[in-house]
Structure 1
Amino acid sequence: MSVRRIALAAAACVALGACSSDAPKPTPLVQFKPKATVRVVWRASIGSAERYLFRPAVSAGAVFAASNGGDLARFDLATGRQVWRVNVGAPLSGGVGIGAGSILVGGAKGEAFAYDIDGKPLWRTQVSSTVLSAPAGQEEVVVVRSGDGKVFGLDAKDGARKWEYQAATPPLTLRAAPGMVIEGNAVVAGFPGGKLATLNLQTGAVLWEMSVATPKGENELERIADIAGTPLVESDRVCAVTFQGRIGCFETQRGSQVWARAASSAGSPSADGTTLYYTEATGAVIALDKTSGASIWKQEKLLQRGVSSPLAFQGYVVVGDFEGYVHVLSREDGSFLARIATDGGPIMSQPVAADDKVLIQTRTGHVYALSIR
């Protein structure tokens, strides 16, 4: 089996849930001398994510987290104390989003739910299929994405439908939870088949659309080239990566390509002032020059460990893995600086920056607030 096919099999095993006994073995953890300290500030229980991806959200000193069992809870960012907890009365599959004055989550049966900051239900509405990523909101619009490739603009007051966008869907796609970013009056989202688009927040009209990568291959599996993670949006550029395709950055206003290069990832990129980071489908963590796309470093000692999307945080790069370990890497060369174990459950979602802390949610149902020094 070729190297490319081995990498494809490993990534498809995670993304499509089709693992077999001949899948590549996870790389054993290497020993190193810590050069930083990572510790647990607090831990809270929220409930299992089951087969979905959940990521905490932060606003004004509060942390909001959700679980597949339908629980939505608010915790104090400083102490982890639970402020309130509600159950939406249905299985959840996407969240948490904050925007348009609401706490937003999505349901496994195609529902979108909005709550206020104190846990009071505001509205519940139905979209076309399972909501796999966190809804987003701004001004008077809440944007919800369903698993069948549709994006819905909803009225933030009552959840009434304002507009709908339908993306073309290839025959075979990754089972992923690609999020959306609202920037000004535009919704930025990536889609199966390598498409990146911006939509008008108020109307859903396409502002621009372009291809990050073009599907190639001998069969439908090899032609998967989905943008499976959330695009990285900065003031002047949008960066996105596809599975077995390319990574690139594009002008925010027009979509013109700044640079692009070969890559394969089912996650979301992160960046600091000068560097862009992403996790390859194999588990390698890679740093590129944000201006040109030139290679800076590649950390290959986490291969096949189900490594999460990276978070650039205060001069560090933070990732989680399938055994619940959190790894702190050097932004300069990708070397290991620190490591800490959590509850042993997979860390599938990208870590979240929250003031001086990093938030981690494990698939088995805990939220951790970590400090790095």
Structure 2
Amino acid sequence: MHNESLLDHLLEIPSCALIATGRTGTDFLQSLFDSHPEVLTFNGTLFFYSFWDNSVCVKAKNFNTNDLLQEFIGKHIELLKSRYDLMERKNQLGETFDQSLDIDLIQFKKNASQILQNRELNPKNILLAIYASYAICLGQDIRKKRLFFHHAHHFDALDPFLKDFPNSKVICMTRDPRANFVSLIEKWRPYSPTDNERHLYYCAKRIYNDTTIMKKYNNEYIAIRVEDLNRGCIFEKLCNWLDIAYNDCLKKSTWGGLLWLGDSLTSKNLSGGRSRDILKNKWEEKLSFADKLIFNFILNKRLKHYNYSYEKISFVDPILVLFFILLPLSHETRFFSINYIKDSLKKKEYQKTLKNIIFYFLRVFLFLKYYFNAIKKSGFSQPFLQCDD
């Protein structure tokens, strides 16, 4: 099959988008499909439609294919030369942690250009050409690909993707919301732009929404608990749902065929396989009694649905939860400590201090909304993949 006809093949195969609902293991799941011979994927998350919307070549309208590809390379160099990808720790791939992906940029551009020859230069064709060129550079056989697997990551990146791939299936990764909340706050806390009440507010909102956002779409979708990614039966069912063959490569986490041990925010290595150690963040100890009571109440139906641990709601819980919602969560108290406020004022971060107060009240109102939603008799129902045992 010549490069020019590869696009015809790729336009015919089914597609699947991968979405996160927090720190829920989407990179981990994608890395397990990295070496699957029937799956066309890329080196992690690719916010392609954001690139397309902001491309100087695209804005000029009459652009040259090679110019656009050059622009793509310049803005995504760490995905093609992973020695520059320190955040995802892809500069330390392989058994001895001293390898990295090193895509031949000249060949990459040449492959993509040939695939796009005499084709309309629209985002769908260019996205497929980029994925195909990447796979060819890795020595993969495009003719064997039966699934286009795109890691969109955020729900707001799903709309433009589904516009181009309207029949795509969607995988939504989920996690115990309490562990997810602790991970989202604490893993990003060292990075000052996200160490504030606003970040906590959006984390709580994102976790609560979970996969329910998919109800506005007509696409077939499934939720997968990150806690289940060590179970072979989950991958057998997932492959069946995706209509691809099960492959033993799904037991190993890789990028470009090179062993991966987790990103820089991960305190524990993945050990190159489907380890559950990465999920242990001791949320039970890090959340206060009030925190756990609130989460158990507002998310009780969901905890039951996803088979997470939960406590039965007692007759006093509605009163206690309503009171505790008005008080700072354990991860909020630091934003209103004397030392934190003094430090912010010393740095003349007046807007930060004001925004912390504003978003605290927004968080309270948000949780009150969740509180009254929890009182309703309606249940929680979302399709999710689980083993029969």
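Determine which structure produced the value 51 for percent of Cα pairs over 25 Å apart, calculated from the coordinates; the candidates are 1, 2. Label of the originating structure: 1. Comparing relative contact order in percent (Cα under 8 Å, 6 or more apart) across structures 1, 2, the highest value is found for 2. Out of 1, 2, choose the structure whose coordinates give mean count of other Cβ atoms within 10 Å over residues 37-44 equal to 15.6 when calculated. The read-out comes from structure 1.
If you work out distance in nm of label points 7 Å out along Cα→Cβ at positions 45 and 301 for 1, 2, which one comes out largest? The structure with the largest value is 1. For which of 1, 2 does FRET efficiency 1/(1 + (r/R0)^6) of positions 29 and 253 (r between Cβ atoms, R0 = 25 Å, to 0.05), calculated from the coordinates, equal 1.00? Matching structure: 2.
Largest in distance in nm of label points 7 Å out along Cα→Cβ at positions 189 and 237 among the labelled structures 1, 2 is structure 2. Comparing distance in nm of label points 7 Å out along Cα→Cβ at positions 61 and 117 across structures 1, 2, the highest figure comes from 2. Given -1000 as the derived value for helix-only ellipticity at 222 nm (-39500 (n - 2.57) for each DSSP H run of 4 or more, over all residues; to 500), which of the supplied structures 1, 2 does it correspond to? Of the options listed, only 1 reproduces it. Identify the structure, out of 1, 2, from whose coordinates log10 I(q)/I(0) by the Debye sum over Cα atoms at q = 0.09, 0.12, 0.19 Å⁻¹, for residues 69-260 alone was calculated to give -0.34, -0.59, -1.24. Computed on structure 1.
Rule-based calculations on the coordinates, nothing more; no lab input. It should be emphasised that the depicted structure is a prediction, and the values quoted were computed from it without experimental measurement. Cβ atoms are built from the backbone, for glycine too; each structure is taken alone.
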